[in-house]
Structure 1
Amino acid sequence: MAKIQMKTPLVEMDGDEMTRIMWKLIKENLLEPYIDLKTEYYDLGLKHRDETQDQVTIDAANATKRLGVAVKCATITPNATRVKEYNLHQMWKSPNGTIRAILDGTVFRTPIIVKGIEPVVTTWKKPITIARHAYGDVYRDVEMRIPGPGKVELVYTPEKGEEQRVLIHDFDEPGVVEGMHNLDASIESFARSCFSFGLQNKRDVWFASKDTISKIYDYRFKDIFQEIYNKEYKADFEKNGLTYFYTLIDDAVARIMKSEGGFVWTCKNYDGDVMSDMLSSAFGSLALMTSVLVSPHGYYEYEAAHGTVQRHYYRYLKGEETSTNSVATIFAWTGALRKRAELDGLKNLAAFADKLEKATLATIESGRMTGDLTRITKLPNPQKLSTEKFIKAIREELDKRM
């Protein structure tokens with residue numbers, strides 16, 4: 001069978017540890033036998049990021065702006081332990097944070113529904129998509145250790161006009177302080193991405209923050225969302241029978257636990273980070289969740305929502321067998337291929353992405369799965385497969401469909 005041809009390359013961002021091992025297996029077994037795969041490759045492994053002073057991350061993000069679609073492997077965000085382990089020059093920032101700031105997008109994460117893996121929240125009948133703002137807050141913060149008594153102030157020095165000062169705290173003992181920021185333009189892009197996603201997927205949009213406590217910072221989000229909705233989206237939402245509403249984050253959590261799902265839950269950066277992990281685990285597994293960054297400028301970056309599976313990687317290095325779930329990484333590839341196909345008008349490439357996803361789900365539904373799923377499935381007598389054997393089992397299912 002002739003390989004499916006591509007017109008425009010994907011930006012391919014390789015990653016770290018066990019997900020890097022799976023990345024290679026997926027390409028060799030599930031992609032390259034069927035597609036004349038065209039990618040512009042960037043190695044975002046931690047060692048190479050350190051060697052390039054993290055320039056490779058910036059280059060990969062700019063390539064995404066140029067080519068429009070990227071697929072990214074999970075990467076390490078180093079802490080002090082990782083700096084020592086990898087002998088790094090410095091504690092590099094999150095590559096995801098760097099990429100998201102350059103692309104100016106919103107991260108949408110949706111559970112992958114598969115028979116035999118049931119949500120622990122029994123009322124959930126439809127997937128809930130988390131829309132996470134991808135700029136600012138604690139991910140672009142500035143922090144300081146306060147050694148002893150003294151005043152800490154927030155100071156704004158305008159290019160023209162009078163300086164403004166606000167007392168943060170008058171310390172009489174040691175402590176810590178943190179400064180965060182956000183931008184109106186980024187919040188506006190966030191709002192437009194969320195409302196556009198809701199319209200495209202015919203889903204209600206919820207937005208939640210804590211404006212009762214954060215009366216300026218969070219209230220600015222609330223105001224901008226309402227202004228943009230009223231001016232640009234309200235008529236289309238009502239025409240399609242869709243709703244938008246704002247509520248407090250604690251109220252949203254309570255409502256969601258009793259809902260049927262099927263909507264977009266829009267969150268600020270940190271809230272979205274935490275709540276997407278809660279949702280993925282409650283729906284089944286961190287490895288059963290899609291993740292795509294959508295920029296209002298027309299850029300798309302697909303990735304797995306989980307980390308590099310460090311514990312399995314150390315076992316892999318010892319020569320021990322692992323059973324690591326590759327579904328989210330496979331769906332990152334299929335999402336990117338489908339979007340590339342849509343933009344380039346390649347129906348056969350889009351059909352291939354659909355077939356690979358169906359083959360992946362069919363493999364699990366046949367009882368063949370990785371260890372994390374055998375512990376939660378309701379299917380009788382599940383067969384636990386190793387990392388590589390699971391991918392090869394998907395290859396068998398895919399061959400039937402091709």
Structure 2
Amino acid sequence: MRDSRMIPLSVPNLSMDILDNIKETIETGWVSTGGRFIKEFEEKLAEYVGVKRAVSCQSGTAGLHLALRVLDIGEGDEVIVPTLTFIATVNPVKYLNAEPIFMDCDDTLNMDMNKLEEFLENQCTYADGKVVNKKTGKQIKAIILVHVFGNPVDMEKLMTIKEKYNLRIIEDSAEALGSYYLEGKYAGKHCGTIGDIGVYSFNANKIITTGGGGMVVSNHQELLDEIEFLSVQAKTDSLHFIHDDIGYNYRMTNIQAAYGSAQIDRLEGFVETKIRNYNLYKEEIEGIEGLTLLHFREDTRANHWFYSVMVDKERYGIDRDELLRRLIDSNIQTRPLWRLIHKQKPYLDNESYRIEKALIFEENLINIPCSTNLEVEDIEVVIEALKGNKKTVMRGD
């Protein structure tokens with residue numbers, strides 16, 4: 001019989017063979033921002049996602065900050081961002097005194113490309129290679145997109161928009177390492193490798209983890225050169241401590257990279273487990289009236305990082321928040337969707353465009369346990385709890 005331990009939402013899957021790497025960092029003394037594992041991890045990730053080079057950094061957030069900086073985003077500029085994302089996607093825009101414009105999502109939870117195009121066509125002017133927001137008179141320079149929960153964005157449409165309006169594209173791929181396209185123009189391309197700059201995160205709940213840390217990739221080597229330069233305090237001459245710009249202490253540590261170098265070797269196995277567990281959930285949840293497990297795009301190999309369930313109160317009998325409380329009380333860790341960013345206090349005065357669908361997801365979506373070390377028995381417990389909490393709904397004639 002299963003014990004009463006908590007079934008976590010998403011936790012690291014670590015194995016003891018990682019100790020050899022950690023032992024080496026201790027024995028050599030390379031525990032900080034130098035050491036062989038940093039280069040090794042960068043090379044492994046670059047090879048995995050199919051780019052020439054990757055630059056490690058302190059976090060995914062740091063990577064986004066650096067990306068915006070090298071794309072010359074600054075005070076007086078605007079950046080289009082999703083409202084449905086974790087706030088770390090948007091905060092770096094403010095770090096540089098630029099302003100975000102919030103966009104709605106589509107059925108995949110990703111930025112709505114139709115509304116994006118509509119906004120650019122109807123609410124902006126385009127001349128001399130610059131997009132100007134009619135409402136504010138400010139130039140829109142870039143779009144930050146998020147491959148939400150590992151579900152790839154419609155990059156074909158986005159890149160068409162990019163070319164039409166001369167915009168820079170940053171792919172927040174924090175949740176999408178291991179996701180790639182199977183069909184179309186970008187078949188075989190990984191999330192993060194199509195726009196101008198891609199950023200990955202290795203936070204503890206990601207598909208692989210270094211405890212923290214991030215990685216930046218780009219097909220523009222000059223951008224990566226500048227990102228690397230800025231991440232080490234813009235040090236031009238390390239012997240004489242010459243600094244030619246304002247830089248940051250955004251380096252990854254060798255201990256973090258030691259974890260990452262071992263973790264990335266297991267990534268494909270983690271994705272296989274994620275897909276298997278998702279399908280186990282799907283088979284059962286499809287039979288529970290009032291619950292819908294959100295799908296991943298079939299023309300992609302999504303990493304299936306997070307599993308999202310929509311709760312229809314009228315058909316299920318209780319609302320999302322009540323189900324959330326009951327699952328947590330049953331030692332099943334779950335969470336609601338993030339509070340939409342355009343509703344957060346620091347962003348109440350920023351422009352948002354036709355936010356509609358995201359409001360529905362915010363109110364009714366729940367994330368259920370999805371760790372790669374989740375046992376089939378754990379999935380069965382979650383399924384039984386979802387079934388057991390459904391209330392009989394009385395319908396009139």
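Here, each number is a calculation from the coordinates, and none is a lab measurement. It should be emphasised that the depicted structure is a prediction, and the values quoted were computed from it without experimental measurement. Cβ atoms are built from the backbone, for glycine too; each structure is taken alone.
Of structures 1, 2, which gives 0.80 when FRET efficiency 1/(1 + (r/R0)^6) of positions 34 and 178 (r between Cβ atoms, R0 = 35 Å, to 0.05) is computed from the coordinates? Comparing all candidates, it corresponds to 2. So mean count of other Cβ atoms within 10 Å over residues 18-25, computed for just one structure, reads 21.8; which one of 1, 2 is that? Answer for the origin of the read-out: 1. Of the structures labelled 1, 2, which one yields -10000 when helix-only ellipticity at 222 nm (-39500 (n - 2.57) for each DSSP H run of 4 or more, over all residues; to 500) is computed from its coordinates? Among 1, 2, the structure yielding -10000 for helix-only ellipticity at 222 nm (-39500 (n - 2.57) for each DSSP H run of 4 or more, over all residues; to 500) is 2.
A value of 21.9, 84 was derived for Rg and Dmax of the Cα atoms in Å; which structure in 1, 2 was it taken from? Among 1, 2, the structure yielding 21.9, 84 for Rg and Dmax of the Cα atoms in Å is 2.
Cα extents along the principal axes in Å, for residues 26-225 alone computed as 65, 47, 40: which structure among 1, 2? It must be structure 1, since only it matches. Source structure of the calculated read-out (mean count of other Cβ atoms within 10 Å over residues 10-17, 14.9) within 1, 2: 2.
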